[in-house]
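**Student:** Right after this note come the structures.
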Structure I
Amino acid sequence: METVRKPSFRLHWLMASGLAVMGLALVWWLTYYSQWQGPFGLLGVKFSCLTGDPFECATFREFIGPSSIPVYVPAIWWAGLISMLVGFYISRRNRI
């Protein structure tokens, strides 16, 4: 009797590390911007600060002022996203 082997999807380390970096960036973003009107106050406007640096984010930083939490840097989110996508591509390519 012949068994059919199903292809398995293995999570590449680059994809896993990218997801971890994105998760840390999300926590950092929420922690930093929650200093102004709490974690869910103006969340829709604050959400744009996760991936970019529009005018509203500069305004929020002015309202927050000096803080013990470092200013959030969107480049960390993008680095995690790129790492995750490259890891996903490698995982898919190795599966074929």
Structure II
Amino acid sequence: MQLNKIKFDPHFYDSMRKRPYLSEQLIVSLLNKFDNYLGSQTHQVRGSTRYRIGISLSRKHTLVVVTEIGENLNIKTSWKTSRKWQKAIQK
């Protein structure tokens, strides 16, 4: 994926300040690794379609990336979550 086709939302940079493990390079490199892709969910937000993509970081953690697709891939926000926690809330 080309970096010039990916745009980062201002909210992503706000999230980056709160979550020091996040960076543009991390998101782009993980989006290119299809082996780590876990799945996605679709959400309608204010008339647009957003995709929540799950990417495996390790056996314990998953990176969630919220995107919107238009002319460019717009990264809205991202965070790391524990798989144990995810399974607990799905029950």
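Each reported figure results from applying straightforward, stated rules to the coordinates on display, with no laboratory input. Computed from a predicted model, the values in this text were never measured in an experiment. Cβ atoms are built from the backbone, for glycine too; each structure is taken alone.
**Student:** I have 1.1 for distance in nm of label points 7 Å out along Cα→Cβ at positions 23 and 63, calculated from one of the structures I, II. Which structure is it?
**Tutor:** Values: I: 3.0; II: 1.1.
Answer by label: II.
**Student:** Upon calculation of relative contact order in percent (Cα under 8 Å, 6 or more apart) from the atomic coordinates, which of the structures I, II produces 51?
**Tutor:** Working: I: 51; II: 28.
Attributed to the structure labelled I.
**Student:** Taking log10 I(q)/I(0) by the Debye sum over Cα atoms at q = 0.13, 0.14, 0.16 Å⁻¹ from the coordinates of each of I, II, which one would give -0.43, -0.50, -0.66? Working shown, then result.
**Tutor:** On the way: I: -0.55, -0.60, -0.71; II: -0.43, -0.50, -0.66.
The read-out was computed on structure II.
**Student:** I, II: which one has helix-only ellipticity at 222 nm (-39500 (n - 2.57) for each DSSP H run of 4 or more, over all residues; to 500), as calculated, at -8000?
**Tutor:** Numbers: I: -19000; II: -8000.
Computed on structure II.
**Student:** Hey, Kirkwood radius over Cα pairs in Å, for residues 31-70 alone derived from one of I, II reads 10.2; which structure? If you can, show how the numbers build up before the last one.
**Tutor:** On the way: I: 10.2; II: 10.9.
Label of the source structure: I.
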